[in-house]
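Presented below are the structures under discussion, each in the form of structure tokens.
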Structure P
Amino acid sequence: MPTPPQISDAEWEVMNVLWRLSPRTASEVADELCDRMDWHPKTVKTLLGRLVKKGAVRYREEANRYLYTPAFPREKYVAAASRSFIERVFGGQATPALLHFVQTMKLSEEDVEELRSILDRKQKDEGRKK
């Protein structure tokens, strides 16, 4: 599957609406975003048009309206944005990035246990590969 195109922060907001539930009309997306983001419906339609042009969103016409759907799953965007962030901010080094977040973010006991479990599984998986 190809790499998803880069999207702006405002486009992320639109994509989050579509990832939660799609297909959706421009009006449905606008209904969810206009009050929360203090946007005009035309802003949402412009953003949808940009996302279609970039290939991040697909649409189909149905009964005189367009229905919009993400072209890529949210996980693809999260992975690409995470890689880009770690490259830019931490020189591509995962360990300093992880240490930074663990040391600066508020983590619940459940969060800490989940991190331990993930690291244990990762260590076991890496041990099997050797």
Structure Q
Amino acid sequence: MPAPVKIHFASSNPGKLAEFRALAESNAAETSSTAFRVEMLPRFESLPSLEENAPTFGENALGKALYYSKLSDGIVFADDSGLVVPALGGAPGVHSARYAGPDATSADRINKLLEELAGRPRQERAA
């Protein structure tokens, strides 16, 4: 069996890294295909950041992957995710991290979301 291919994840989120590692390991085991060794992009937190201003999660992820691949050697991938609430027209969507302002905490974002959903019936509180 060939050596695993190393790919770099453009993120500082260890939880997401663990999820992608599990997906890579599961895929390799199920398909007997080339294994991937998923690692954090070295020095990610010291690299200049990319402003995520695309209208979709996919476009933001692609933009990050292309941007960070120019700042490093090897294969780079990225993701973008957030919360989509149909009753709020899809908000916060791609703005999830900045939903309650640039310096907001997770608790601030949750509180803002709950305030906007206040008074809505349970079936409208899906995300």
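At a glance:
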{"quantity": "Which entry (P, Q) yields the derived value 1.8 for distance in nm of label points 7 Å out along Cα→Cβ at positions 27 and 51", "calculated": "P"}
{"quantity": "Which of P, Q yields 80 [volume of the Cα convex hull per residue in Å³, for residues 19-66 alone, calculated]", "calculated": "P"}
{"quantity": "Origin of the derived value -21500 (helix-only ellipticity at 222 nm (-39500 (n - 2.57) for each DSSP H run of 4 or more, over all residues; to 500); candidates P, Q)", "calculated": "P"}
{"quantity": "Distance in nm of label points 7 Å out along Cα→Cβ at positions 35 and 115 - structure with the largest value, from P, Q", "calculated": "Q"}
{"quantity": "Structure (P, Q) behind the derived value 12.8 of mean count of other Cβ atoms within 10 Å over residues 11-18", "calculated": "Q"}
{"quantity": "Structure from which 10.5 was derived, mean count of other Cβ atoms within 10 Å over residues 59-66, options P, Q", "calculated": "P"}
{"quantity": "Among P, Q, structure where log10 I(q)/I(0) by the Debye sum over Cα atoms at q = 0.09, 0.22 Å⁻¹ as derived comes to -0.35, -1.25", "calculated": "Q"}
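Read the figures in this text as sums done on the coordinates, not as results from a lab. For clarity, every value in this text was computed on a predicted model and none was experimentally measured. Cβ atoms are built from the backbone, for glycine too; each structure is taken alone.
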